[in-house]
Each structure stands twice: as structure tokens, then as C-alpha cells.
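Some structures to go through are shown next.
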Structure P
Amino acid sequence: MHKKYTQANVFAFLKSELISHLEKYHPRLIRDASFICMRSDVAAQYFCKQAELGVDEKIAYGEAKCILLQELLFSKYDIIKDIYTKGHQKEPFTEKDEEMIQSLLDECEDIFHRYDLSDKSINSPQHIKLYSELKEKVQSILD
């Protein structure tokens, strides 16, 4: 393994990346410290093992990042926030807007349950239908 990489500093870097992603796309998961540590640890172990084997740093990092963000690319929060900001929110984004988005997430859970929500469903016809249904429901709630 390259001298500049240690399990601890790779773990810290990947953990920071995961936290940043969760803050933006999955804010409800940000409180799950065991999930964050477990996922970061698995990704860091993978990266370090690949580095020890002589795999190119960029390739090892890309693969570790895939492990880190597995099933976290699709975001219920991001869809609801997108619908809300396009139709009803004015700048700047406030704590009240955040509370509304969290409330809308709860209100729309019945729609989310009817769909296969995975990273693979992004940009599929199913995803487009989901977005349309959510948009309609959010508009009806806010109007």
C-alpha cells in the first residue's frame, strides 16, 4: 500500500464524503452513526486492499465510492425538495422550508411505497411516473 494511505485517513476521508452526501440527499440518515461508520469502514477497507494490490488510485477510489454510496443515489428527499423548490419556495431556503419538505416526505410515503426505489430506477419511465404523482400530491397539499 502506498505510504500516504492508512486505513484511518482513508476512513476519515470517505466518512466525510458520506456525511456530505447524506446531508444533501438523505438528511434523515445523518443521525445514524453506526450506518455511517460501517459503510465508511467497508469502503475504506476496500480501497486499502486495492491499493495494497497495486490497483490505480483513481480506480480504487471510484470503486470504494460506489461501495460508499450504494443504494444512496436515489433520494426521496431530493425529489420532494425539487418539486417544492420549483413550485412554492422562494429564496433564501429557510428552516421553515426544510420543515415543510420533511412534512411532505411523510405525506408522500404512500406513493413512494408503490414503486421500486433503487439507484437503478433513476431516469426510468417508472421514475418519471413517480415524479409526476409526487408533483400532483405536493401541489394538492400546498394549494
Structure Q
Amino acid sequence: MNTANIYFEISDLEYTDSGYRISVSYSFWKPLMNYILAMSDSLEIRCWNDEKEVINELKERFLTELVYKVDRNETVYSGALTPKITEYLTSNFLGDENQLKWFSLFFRRKGCFFFSSEHNGTEFVGYDLNPDQIEAIKRLIPNNINFHTW
């Protein structure tokens, strides 16, 4: 079956008082993440080093599940996907200003990166997806987005 790559970005955006670029609504987040997480076996969560609140939250919640390191300006948590992490990503995803808590999420299956959520859940990239997967993703996201396939 032929596969393709996708890129889409949320077009209905606003800015928080702290300067986060956020989606006006994250109602698409849980259905999209449930679909992506079902195909994933591991992930990487990236936050800016100055995002202490979410960094500490991740450290407290997932001390034994995720490996953590500081990579220049980012703090990176990585590891196998667990039900506890899945629950966290789908039910506790908004910060104090209604922004997605994490700057970037990278999802892997069988050791290969295949999907990312970037810029606090306003830009997304998927690799090596089949037509059925692409159509499923399109059904889960808002209609008024910029969607590209290559």
C-alpha cells in the first residue's frame, strides 16, 4: 500500500498573555491523540527549560516510566508508552493559559518516528501513513485547517 507524509496546522489561533500561540479550541486533541497513541509504542516529550511547572509535573508523575535529560534549551522525557502516560496526554493536557502543556511530542512505532505535535499543539507532522490512516486523521481534526500531503 502506498504511504505518504502529512503536515497540518491549526488556523484558528490566538495568543496568551505569556505569548503562547494556541488553538482557540483543543476539542480535537483527545480524539486525535487516542488515534495516534493506539499506533505508538514510545514517545518523546520536549519542553523549554524555563517551563519549570510542567517539567516538575512530568518528573513527579513519571519518575520511573520516562528517562529525562536536558538537551541545550530543552528538557526531554522519553520512554515506552504506558496506560498512565496515555491517560495523562489525553486528560491533563492544558496549562494555566489553556495552552497545550508541551512544546513538542514525538511518537514512535517500532523504533521509528512517525508523528509529532509541535508548537504547543498547533502544528503536526506524520510520516509513512497509509491512505486510511490519513483519512482517519482528517476526520478527527477541525475542517478549517491547512493540510498538506507529500
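A short reminder: the numbers here are calculations on the coordinates, not readings from a lab. This structure is a prediction, so every number in the text was calculated from the model and none was measured. Cβ atoms are built from the backbone, for glycine too; each structure is taken alone.
Here P(r) over Cα pairs in 5 Å bins from 0, in percent, for residues 62-117 alone was derived from just one of the structures P, Q, and that gives 4, 16, 23, 19, 14, 13, 9, 2; the source is P.
Assign the value 29, 18, 14, calculated as Cα extents along the principal axes in Å, for residues 46-93 alone, to the correct structure from P, Q. Could you put the intermediate results ahead of the total?
On the way: P: 52, 20, 11; Q: 29, 18, 14.
Working through the options, I get structure Q.
Computing helix-only ellipticity at 222 nm (-39500 (n - 2.57) for each DSSP H run of 4 or more, over all residues; to 500) gives -8000 for which of P, Q? Of the structures listed, the value fits Q.
Structures compared: P, Q; top value of distance in nm of label points 7 Å out along Cα→Cβ at positions 30 and 134, i.e. the largest, recorded for Q. Among the shown structures P, Q, from which was the value 18.3, 59 of Rg and Dmax of the Cα atoms in Å calculated? For Rg and Dmax of the Cα atoms in Å, the value 18.3, 59 is produced by structure P. Once relative contact order in percent (Cα under 8 Å, 6 or more apart) is evaluated on every structure in P, Q, the highest one turns out to be Q.
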